[in-house]
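Chemist: Listed below are the structures to be examined.
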Structure P
Amino acid sequence: MSAYALARPLLFSLDPETAHHAALTLSRFSVRARVAERPVTAMGIRFPNPVGLAAGLDKDAAHIDGLARLGFGFLEVGTVTPRAQPGNPRPRIFRIVQKDALINRFGFNNVGVDAFLANLARTRWRGILGINIGKNFDTPLERASDDYAFCLEKVYGAASYVTVNVSSPNTKGLRDLQQERQLEELLDRLSHARERLARSYGRRVPLVLKVAPDLEPEQIRTIADAVLRCRFDGLIATNTSVSREGVEGLPHADEAGGLSGAPILERSTRVLSSFSERLAGKVALIGAGGILSGEDARRKIGAGADLVQLYTGLIYRGPALVRECVSAYPVK
């Protein structure tokens, strides 16, 4: 029996947010996992393997060294905002154990970009690091691009790539930034800022957009077109869902927030496939949402993903899921 199988009953006896912090603390004592060699090149970066940690687990970049030992090919941390903010009131994360699912409404709780970078400076690991950026909850939508541009300036030197999160359902109005005009203006501003930063730093850091699974075909078309026009390098499909399909009638299913885990696998993979068809290999795709097995990861790859990310599956399956998903990736 694995160490996580022994620890899971104790963790699941705690309320989910307490368990979240306990698991992060325990990661400090993790040992280096042995994973298969599956190097992948995407966004001009050579990843040691295609399985990454999704943003949201380590919001403050405070546990990178421990998490890196679990065998991930890359880590994504954040979402970080310009100023520290507490997020939404507790309780704000709920398990739906019968369906291997979570609902969370954290609301971008984080220490703010300066403290975030101070945490990064104490990190020993030097692997591939994505930094996920967002806006403060009290920044008006018409000034949202100021927050994203500020964060991009701050984190640029520390990031292997930067993810622009406009798809969390837990910051009021944030998903409105996925609408055509607002999105084009935001991505265009960040693209121009990136070109200026690239000249200053002597390296071009890839930009990635993270989108929701709750998109209509027309929205997928306009988002894909904006990503291409603004020269973004990658797209993460997807974030959590506001749908409750697959968990109807279960305890906590009516809680506000984003649904993640097994019930969104089909929905998120359909969106991934649609973007793959639209983008036709011109932009790297990262598949996230509902991966709880190597076979789930293989489905994402079959739908067009170059890389995959884990979060909720890690909570239900433990670190062994990383190795299983790496092994599921086809040898090239």
Structure Q
Amino acid sequence: MRADLALVGFGHVGQRFARLIAEQADALRTSHEVEPRIVGIATRRHGSVYAEEGIDVERALADSAAGRPLEGPGGCPSAAEQLQRLGTASSPLRVLVETTTLAIEDGQPAIRHIEAAIDAGCHTVTANKGPVAFAYRRLRDRAAAAGVSFLFEGAVMDGVPVFNLVRETMPAITVRGFRGVVNSTTNHILTALENGDAFAPALARMQAEGIAEADASLDVDGWDAAAKAAALANVLMDAELTPHLVERTGIGPETAERARSALRRGSRLRLVASASRDDRGRVVATVRPEELPLEDLLSGLRGTANALILHTDLLGDVAIHQLGGGLTMTAYALLSDLIAIRRRQPLSSSG
């Protein structure tokens, strides 16, 4: 089955995804019966390109790497225009792949991109936390009414199946709360501080590897973790949080002595995101550095490792542990969502 893809956002994650679908083309075709092709790319800095027959992805990657505007035979329509064209394409699967950066103020313009895709009859996948953290219910219900998918596995813990795990394999389970280390950049920094390194070089390494947010203050000030906490609470606990409703404390250069002091006392400092219900049944969430005993699973996380512990009614505590994160893992999340959309199609569909 052919799948036409429009990529809105073409930074580190979007480019790695473009390469990944090329690398996995044979497996996608033979094992998953899907043949994706990129028909459009829209960016904020490098312009856009669209071609119904598929664009020259290698050229787009080279142009982006060189800082040149995207060029192609189909002109440079805006993201909104591309989604309108995608909605009328003949391909049996039409998918927006949304990878713009997190806008912590209100989740825009990612939310508008997803709404436009849904209204055009397109499925959507995103690695952006904003839409789930700010507008999950609205987008979920809008997609359901339109008969399309809205998937976002890459929004938390890269490609590790958190949302899919609960949705697909935990029927009748109630998630009562969670706690976890969900930001790779800050965990790497805290580990480096324990080892005697300085704050700035540790952050610079995460920026150089493309793991830190484009605006690194989103990581170190706790906003990225707050957005992930809101997203997890909204999806798994039916909350209506935004990152601004999450009590938040980040880390900075002054955290170094606190991290080293904790280690001397036989514990470790970790930036923990958590959520639970209060006495009135409301979901409350926090992000803050916490000193954890060494036997705590979260305490043992080193470098870019992440983990999430779900507190459930019937299975007790269920832990999901990721030993390391990176661009390939996040790009894989988009790929896994694309495969999930293919699996939802009738077996008779072809193209």
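Chemist: Please state which of the structures P, Q yields -0.77, -0.92, -1.10, -1.30 when log10 I(q)/I(0) by the Debye sum over Cα atoms at q = 0.12, 0.13, 0.14, 0.15 Å⁻¹ is computed from it.
Modeler: So the calculation was done on P.
Chemist: Just checking, which of P, Q has the largest value of distance in nm of label points 7 Å out along Cα→Cβ at positions 194 and 226?
Modeler: Comparing P, Q, the top value of distance in nm of label points 7 Å out along Cα→Cβ at positions 194 and 226 belongs to Q.
Chemist: Another question, if that's okay. For structures P, Q, which has the highest computed value of FRET efficiency 1/(1 + (r/R0)^6) of positions 18 and 106 (r between Cβ atoms, R0 = 30 Å, to 0.05)?
Modeler: Top value of FRET efficiency 1/(1 + (r/R0)^6) of positions 18 and 106 (r between Cβ atoms, R0 = 30 Å, to 0.05) goes to structure P.
Read the figures in this text as sums done on the coordinates, not as results from a lab. Because the structure is predicted, anything quoted here is derived from the model rather than measured. Cβ atoms are built from the backbone, for glycine too; each structure is taken alone.
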